[in-house]
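Undergrad: These notes open a run of structures that come right after.
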Structure P
């Protein structure tokens, strides 16, 4: 088995950052009612944002898998992190 040169704490840090990014998407429902109250928007108009975001994430994985095959995982993650 080949020994990895990656610091395990760097992996933990990266995982925490990714989970925090995804967590902000899934906590969207907490902001629905305050946005409706503050701006007078309908709940449907506010909630559609979560649907659009979820669909965007789903479709982006189709492209990301092709780019991963072409460029490799490390390069794709670096580009995504900068975006």
Structure Q
């Protein structure tokens, strides 16, 4: 059975980019990570707003503040 020990690991050569390139890569990854976080927050905000509007629409329909039947008929006319 093969064994991995410190001697085996010392014989492995790993290519490492120069420090300036490493720093550029880190900066680019951090920038993209920040963009993803911002997009995720924007998506969460949009979802929360849509949920609020959905709840308000359902509430208005249930309490009779909007006439769902006329909206349904109008939608059928537009589709035709």
Structure R
């Protein structure tokens, strides 16, 4: 997770703020599952989740992966509404 080549400060691992580590997971999921003008083929949600799981602990903070995937799975089950 985070190999220390991050711009501009060369941060790695837990040196990267939690919000940044979480956003990295969410950003990749969005990029993989959203159509782009430069490519027609994009990942299904399941394929994107598999990619992210494969890279947990390497590219992504495993706890951020777990938290993000918990939300995505809850959303898929219709449990994504925040209670009043």
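Nothing in this text is a laboratory measurement; each read-out follows from the coordinates by a stated rule. Values in this document were obtained by computation on a predicted structure and should not be read as measured data. Cβ atoms are built from the backbone, for glycine too; each structure is taken alone.
Undergrad: Matching task: 3.8 is the computed value of distance in nm of label points 7 Å out along Cα→Cβ at positions 19 and 43. Pick the structure from P, Q, R.
TA: Derived from the structure labelled Q.
Undergrad: Once mean projected area of the Cα convex hull in nm² is calculated for all of P, Q, R, which comes out largest?
TA: Q
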